[in-house]
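**Q** Following are the structures in question.
Quick note: the coordinates plus some simple rules give every number you see, no bench work behind them. This one's a predicted model, so the numbers in the text were calculated from it and none came from an experiment. Cβ atoms are built from the backbone, for glycine too; each structure is taken alone.
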Structure P
C-alpha cells in the first residue's frame, strides 16, 4: 500500500502538465535490451492491474466527455511466436483450435483430459509455459511453483516430451548463439551475447537464458512497433481524431471520440492481428470504456 501511495497516488498529480492538464510519459527506445519500449517520468507501464487497489489507480486515467479509452492487447503473443518459430505441431494445433493454451499444457504435462484440469493445475502450467520462454531452470521453476526441484524437473521433462519441436528449437538457438555470438528476432534484429561462451557459469547461464528469450520477446517487441507505425499512419490518412496515447508492452491504448469508436476498434484489431503472417493467428483482445480500467474489459 505504501508503494502504491508513494509511487503513484502522491507522485502522479505532481506530474500534471500545467498547459495541457495531462500527464505525459517519455518512451525510450534503447533502455531495454529486448527492444521493448520503456516508459519513464512517470513509468506508466508498471501500474499494477492484478489487485483492486492497482486498478483503482487505472480508473483515474479518464477520457474527456464524448470520448472513450480503447485498450487493445495481444493475447499470449510470445507463446504464439514460439509456436511459429519452433514449428511445433502440438503447440500450433492448440492455437489453431483456439483452445486455452495453459489448460492444454496442463493436460499434456499432467496426463489428463482438459476437462479434468483444475484451476491450480492451469496456474502451474502457465508458470511452466512462461518459464520455458525465459529459459527457466528446474531450480527456478521449483521456487516459482513452491514444489521440490525433482518435481519441477519432471514437469520440464514432460513439457519437452509433449512439445518436442520446442526443445529442438531452443537447443538450436543456443547452438547458433554459441557459434555466432548473437541471436536474431523474426524481423532480423540482432542482439549480441559475448558472454555466451564464458567460463563463469552464472554469467554464461544468464546469457543462455537471454539467448532463448530474445528471439521470442524481441519479435513481440518488433511486431507491436510495426503495428504502431501502421496504425498511426492509417489514423493520419483517414484524418481521424483518435490518438494512440500509451503502449504497455503488448497493449496499445487509444483515446477515441465516440463517433469514431466502431471504426477505430475495427482498424486497430485488424492492423494488430495482420501485422505479420505467422503459422498461428495473432489474437487481440480489444475493448473500451470511460477510464483505462474499464477499457480493459
Structure Q
C-alpha cells in the first residue's frame, strides 16, 4: 500500500526458498525482511486491504497458507485451508476484502479466506480439477476463471464465473482456444484480455501460443483479436496508466526456452506493437507497476534461476 514490493520464496536449485525481501521504488534498493515459515515456489501473493499479504500454495507437498505483516516484518500461519493446494492455484482479492482461492494441481473446488477472522470456508464447487488457469475480478464484483489444465494435464478452453454475493458458480462460454500459463488482464473498459499461453500440437508437444482474445462481460462472449507478435507462455502482462498492456518475456518452447521480447497491446486498435526487449530473457518471473508508471520485472528462469531485476520505462 506504500508502494513498496514484497518478493517471497522462489526456486534456486535444488530447493524452494523461504527468504523474502522488499523493493523500495523511492531508493531503487532491495532489503531483506522476515523469512517465510516454509520454503515455497509457484505460490500466490495477495495484498489484503489491511496491508498484510496472504501467501498460498507452492512446493511439491502440502503447504498451508501464511500471512506477512509489514508492521512487524513477520510471517504466521493462517487458519487451516479446506483443501491441500500445490502449484497452479489462483488467489483473487474480492471487492469485500475476502480472497477467493481456486484450483491447483490435483485439487477440485475453491475456498474463501476471510481476513477478519483468518479462517477459510468452502464455496460451492467449481467444475472439476483446474490448474495454471487465470482468475480475473470483473467490474461487477464477479470473478472470471478461464483456461488452465485439467486432471489429465491437458490445456482446456472452459471458463466459469463465481459470484461472491451468492457464492455460486455458473458456466461461461469457453475461450476460442485451449490454453494454460496464459495471462488475463482487466482493461479500462471492463473487458478481459487473454494473451498467449501454451497448448499442445498435433504430436502432443507443448507449444507457445500467439493467439489472443477478449471477453466482454456485457455480452458474455469471447472474440478473437490480432495475434501477438511472438508466441509465449509463463510471461507477464501489466496494465499501464495509458490503458495499454505490457506483455513481457516468457517461455517459447516445450523445453522452456525463454525470450526477452516484449510488446504492447493497444485497446483502441486491438493490435500489438513491438517495444524494447528486456535485457535478460526470462520466464516465470514477476512484474509490477511502480508509482512512476514504470514496470519492474523480477527474477524468473533463464538458463538458470535468476536474481536480476530490470525496469521498463513507457
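**Q** For helix-only ellipticity at 222 nm (-39500 (n - 2.57) for each DSSP H run of 4 or more, over all residues; to 500), the calculated result is 0, so let me know which of P, Q that is.
**A** On the way: P: -15500; Q: 0.
Here the read-out was taken from Q.
**Q** Here's a follow-up. Hey, distance in nm of label points 7 Å out along Cα→Cβ at positions 128 and 200 derived from one of P, Q reads 1.2; which structure? Don't skip to the answer; put the middle values down first.
**A** Working: P: 3.5; Q: 1.2.
Label of the originating structure: Q.
**Q** Matching task: 0.65 is the computed value of FRET efficiency 1/(1 + (r/R0)^6) of positions 144 and 208 (r between Cβ atoms, R0 = 25 Å, to 0.05). Pick the structure from P, Q. Before the final figure, lay out each step's value.
**A** Numbers: P: 0.85; Q: 0.65.
Corresponding structure: Q.
**Q** Figure out for me which of the structures P, Q the number 23.5 belongs to, where mean count of other Cβ atoms within 10 Å over residues 216-223 was derived from the coordinates.
**A** Values: P: 23.5; Q: 13.4.
The structure behind it is P.
**Q** Among the shown structures P, Q, from which was the value 1.0 of distance in nm of label points 7 Å out along Cα→Cβ at positions 40 and 56 calculated? Before the final figure, lay out the partial values.
**A** On the way: P: 3.1; Q: 1.0.
Structure Q accounts for this read-out.
**Q** While we're looking at this one, here's another question. Computing relative contact order in percent (Cα under 8 Å, 6 or more apart) for each of P, Q, which one ends up highest?
**A** Across P, Q, relative contact order in percent (Cα under 8 Å, 6 or more apart) peaks for P.
**Q** Now for a different question. Quick one: FRET efficiency 1/(1 + (r/R0)^6) of positions 64 and 136 (r between Cβ atoms, R0 = 41 Å, to 0.05) came out at 0.40 when computed from one of P, Q, so which one is it?
**A** Numbers: P: 0.40; Q: 0.95.
Checking each candidate, the match is P.
**Q** Still on this structure, I have one more. Tell me which of P, Q gives 4.6 when you compute distance in nm of label points 7 Å out along Cα→Cβ at positions 80 and 272. Walk me through the numbers before you get to the answer.
**A** Working: P: 1.0; Q: 4.6.
Clearly, the read-out refers to Q.
**Q** Another question, then. To test your reading of the models, identify which of P, Q gives 29, 57, 14, 0 for P(r) over Cα pairs in 20 Å bins from 0, in percent when calculated. Mind dumping the intermediate values first?
**A** Numbers: P: 29, 57, 14, 0; Q: 33, 63, 4.
Derived from P, not from the others.
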